[in-house]
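What follows draws every value from the coordinates through simple rules; no lab data is involved. Treat the numbers as computed from the prediction; the structure is a model and nothing was measured. Cβ atoms are built from the backbone, for glycine too; each structure is taken alone.
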Structure P
Amino acid sequence: MSETNKHSLERGLGFKGLLSLALSDITPMASLLVTAGAVLVLSGTAGVWAFSIGCFIAITVAMSMAELGSMYPTAGGLFYIVNKVLGRPIGFLAMVDYVLQGVFIPATLALGLGTYLHSLSPSIPVNASSAIGMAVITLLAVLRIHISAIIVTICLAIEGIVLALIIGVGLFHWNQPLSIITNPVMLTDGKLGSVAGAAVVAAIASSLFSVNGYDSAINFSEEVKGSARSVGRAVLFAALAGVALELTAFIFGLFGTKDLTTYLGSSTPFTDSVTNALGSGAGKVVLIGALFAIVNATLAITLQFARVLWASGRDQAWPTPVNDFLGKVHPKFRSPWISTLLIGGISTIFCLKSSLISTVTFTAVLIIILYALIAIAALVSRVKDKNAERPFKMMFWPIPPIITIVGVGVTLTQQKTSDLKIIAMIIVVSLAYYYLYLNRSKHAKWVPHNPALMED
């Protein structure tokens, strides 16, 4: 095996496998099951509006990602794009943001797994079961990428069946009037009350978290056989499919519930809705499907972000010993196994110490900040690199990235002050590291990798 191949990933993905992984990273059912509770807590029945706005913004983001991802197909994904278009300091911030997402998103999903296991049997502790699940999934993520693609495709099929059941309950058991969204209510101290507009804006970030994941097609692009254009297509197709499935299920799940007060206060609202409509047997089917979906999501997300962390080591973002450590590729499985174990290990620790709602809201802020940077990059790229080849070109430019920037800006105004303070501290520390060490060091130059573009 050549030296180059020792440090390269296996190109074992076709377009269908890439799309399956991207859809699995969105994990329509798992994301909805984990984040819907947060959206309902934050905005009550107005969550329909928050979710709709979030889905619309997500499509505009996906259009920017599809174009830029087809131009720069690399395992570094979004942070390579930001670096290429907006410059090294902003690119480094994007990388730090992305790596942090790689820890918090799997932990959030695993906490959702623990929550559903607890609902299956109250004797099962949420945090401990979440940590055990995260540890097992991490080991699975070390295997060859095509094996992981098969696993997530099977889980995705199961997920689709359960999503259809949730939608069917709402369609044939319509129990709530339209007034719950024209005059929305939310649960406050156990009672239904009116919803402020600020609550809707605050919930948009969690909605965006729910449909997040379509960018994973870019991160797997160094493992794709064929055209760079397929990367852009996978990003947009996955986003459209994820949005359609999640928004439909969210709406029908809400209108299908018999007891609105209980539904808005439940940590497992969709399971409760199906149980009330069709009985405990159907509820258990949804619950089992939820477990498959969340395992699927956690595996796919861990796979994605392990490659982001691997790319940061390969690109010399850290001191040399750390880079060498992170950049290792498993000699048998051709996977970034050290980065996988590190992402999974830290996520496991967070599972033991965190709550579901707190991880959802904080991670959502990380996600929408990176969305804003991608949208800005999409605008700047058209001006800065007018003649650059764009295998996949977005429609309606410059409207999509402008919508993204405005939407993110408004949404950030209603996020938790504590989360924003932590993000601000991370930005300061990251820039200090970049300018005081990375930008001056002779040994750590941080040159994001640009693999040869795939031929059409």
Structure Q
Amino acid sequence: MATVTRENIANLTDKLTVNLTKEDYYNSFEQNLKKYAKTANIPGFRKGMVPAGLVKKMHGASVFQEEVLRMVETKLNEYLNNEKLDIFAQPLPLDMNAGQLDMNNPSDYSFSFEVGLKPTFSIDTTKIPVTKYNVQVTDEMVQSEVERLQTRYGTMSEPETVHSEENVLNVTFTEIDAKGNMLEGGINKANSLLVKYFAPAYHANLLGKKKDDVVDLHLATAFEDKELEVVLEDLGLEKNTPGVADKNFKLTITKIGLVTKAAMDEAFFKAAFPSKEVNSEAELKTAVKEDIEAHFAAQSRNQIHDQIYHHLLDHTTITLPENFLMRWIQTGGEKPKTAAEAETEFPSFSNSLKWTLISTQLADENKIEVLPEDIRGFAKTQLFQYMGGQLGMMGDNQQWIEDYADRMMKDKKFVEDSYHRISAEKLFTLLENQVKTKDESISAEDFAAKLHNHHH
């Protein structure tokens, strides 16, 4: 009769050995071989009339191996379920030498597996320091957004020459050396820029130019600090790389455009804010300010969640079976990895694993559930956001919306992804209401710098 023995071999790592006797698998092997003989397709023999000896000779070894390994897997899973072992991933075989299996000499077999055990730990959510950033929305920010909207809903024309700093230029950057020769393997990239984004001293190089005209461009000369940083990023260049701003390019003008800004009239108000009652410039600015405030409020809330995440990750002591996990990284994926690759990958892998353990435990402790109606509601919300409206604006009970939700509920990947997103949102909302926050007023620039520094 099959037995499974358990032995601790390292921290949170056990060795499970499945011991099979001939009686555990041989009868099943013979039965499966008979079934195979009935369905075997062998040239020269009618189906079901193949001699048993021939079937055994041709396919017996594979059927034998398959049956023994199937029985090993069955007994291993039974043991894990009966003992209620909470393990990471799947057991890793230690000595799965299928070559030892000989159908002509059936005997007792032993197969060993390594399992990584999930740790027990406690989580303290009562002392999480959180700062709530209240971003100041200035009149300048509102005016800038108003002008952006006017440009967005304005009309585009194509003048023959560059004549204004408001001209939009479609250009191609082609990297050259100091002598003006094209660099082999250099940057060749299309972009779109307003003339006013170039340094004022460089405007003379552009004014009067036509489509297909080419001008020389030295990055540090053509752009000032803020714009230079954006252009470097667009070109795929790292701003901190020594000498990167000294690169030279041929700038080919491929198209000249000019946007005439939308007038402050009813058509513009309706286009910019179709879901709000806006009838004047003052009301437009109020709506714009509300949108900017809502944007920063959402970002500030995300930042709160980020603070909670990092605090829990950094201040929750969790011991992991590192040796097992390193081996699992090497062998458990689609492609084998080297020990060096596993070591490089392990820090981010372990952080992700720790957060999964933390969030799962908190969800269990707080009885957080994601119900089918939550996922249906999420599908509808995504649909309306995609369409530029809010849930309910177009009638929540319209049949086409329900049909869309039905289709998404049959999408396994969507359901799985939605489950994790909704669960995380519910968890962070719960924690957000539990922690004590300190309010801090901050400028948009300082808030952006804080986010940038955090991401890097």
Structure R
Amino acid sequence: MKRKFFAFIALITATLSLSSCLSSDETTVEYTHDTAITAFSLGSLDRYTKTKAGKDTLLKANVTGSDYKFSIDQARRLIYNVDSLPCGVRDTAILATISSKNSSPILLMDINKTDSVAAYYSSSDSINFSKPRFIRVYSGDYSAYAEYKVTVNVHKELPYEFKWHELAQNNSQLAAFSDLKAVACGDDIYVFGKTADGTKVLKSAINDGSAWSSITMNVSLSSDAYQSAVALDGKLYISDGGNVYASADAATWTVASENTDIKQLIGASSKNLYAYTATGISVSKDKGASWKAERLDTDAAYLPKQNISMNVAGVLSAKDVENVMLLGTRDKALKDTVATTWLRTVDYANEDGQWNYLEIEKNKSGKMPWLDQVITCAADTGFVALGSNGKWYKSKTNGLTWGVDSLVTMPAGFSAATQRFGFCRDKDNFYWVVRNGSVWKGRFNKDGWIKDQTIFE
């Protein structure tokens, strides 16, 4: 009986295809007779992983397929998962739960011959989704059908695998800087370097990194001005001799404010600039035009004086609120064993607030150690930091505690060098490291994944 029914379905399919081919304008007319797929989900999924010996092993029912929502685009007859399944999922044998309007019959088309019926759909039979599959839902009288393309997306990369790419090696221009600061701004990476002739700037596109061009600036900056270079809202800012300058390209600088008591720009949040003054920290809420002293919860003598870096992280539970962290070191003569950290919560709807010094607790674990150089960058959650010791640190507590991230191994060229380095993160979530004329960039695989937010019901 089943064999005869299959023959009937095949005849219907052939008849519909023939009638379409015979049309004068080659237009396919599809009569759905109110047929539709109404729901699609996956069951428990097997997943391949590697043993310590590097051999593949299969973990049964390791992934809960129902956790991954499938979207149904009824207009285009597409079914797909926006969030890809984890890397290693066995997509050649998947149990799927498919529902249709009015419990209409569902047929699975052949994986290679998409115009041929392979089998009736059964929730107890596994399906090969290693490539897009077509399924048809027929009307009750089998006179017509609607065809859907089903795509089961599976990540091809492990999310927390970090890969470095060496972009430049022994670049003489970069190597000539006795100290430097890397700043990501828009589509470019800028390296502000210290020389005997003052601060100089090199630039490379974020999609390059191998070729670096020297920028001729319309202002002369002192040798130490490099350390105050920061980026805010697609523009570069730098301070020197009490003046604050702004630029869109590092070549043409205009004066944002002059003859101020600004000693050094130290960083930026998403909206504000911050700077050191003789008495502490000041903030500018108008792109450097005016400055206002910030409140500190203790003596300004505890502010870091070296290796200064500032970063900001959003607060998921609150709108227009950010955590700003200032990290650096004090003079080596003070014999600090950990880095100096100041924290501030910025509520843009409430101007009140202050900088809070994170007191040094001796013999307390989880603190950033005192290093010859340490620079922080933002991360998806919290902050990361790179130390001159070649270790990659992470903090999910907004700088309160730190730990070494064993998932990130620095390139051999970085670890072998002793020169000062630059460290920053661009808009595509790549981390950049510049040291001794070499340039590397890298990121976690997950930071490069694109997530389509469009949902169809």
Report task. For the read-out helix-only ellipticity at 222 nm (-39500 (n - 2.57) for each DSSP H run of 4 or more, over all residues; to 500), a value of -16000 was computed from one structure; give its label from P, Q, R. Result -> Q
Report summary line: Comparing distance in nm of label points 7 Å out along Cα→Cβ at positions 106 and 274 across structures P, Q, R, the largest value goes to Q
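From P, Q, R, which structure was distance in nm of label points 7 Å out along Cα→Cβ at positions 202 and 434 = 5.2 calculated on?
Values: P: 3.1; Q: 5.2; R: 0.7.
Working through the options, I get structure Q.
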**Report entry** Among P, Q, R, which structure scores highest (criterion: relative contact order in percent (Cα under 8 Å, 6 or more apart))
**Finding:** P
Query raised in the report: P, Q, R: which one has mean projected area of the Cα convex hull in nm², as calculated, at 30.3?
Result: R
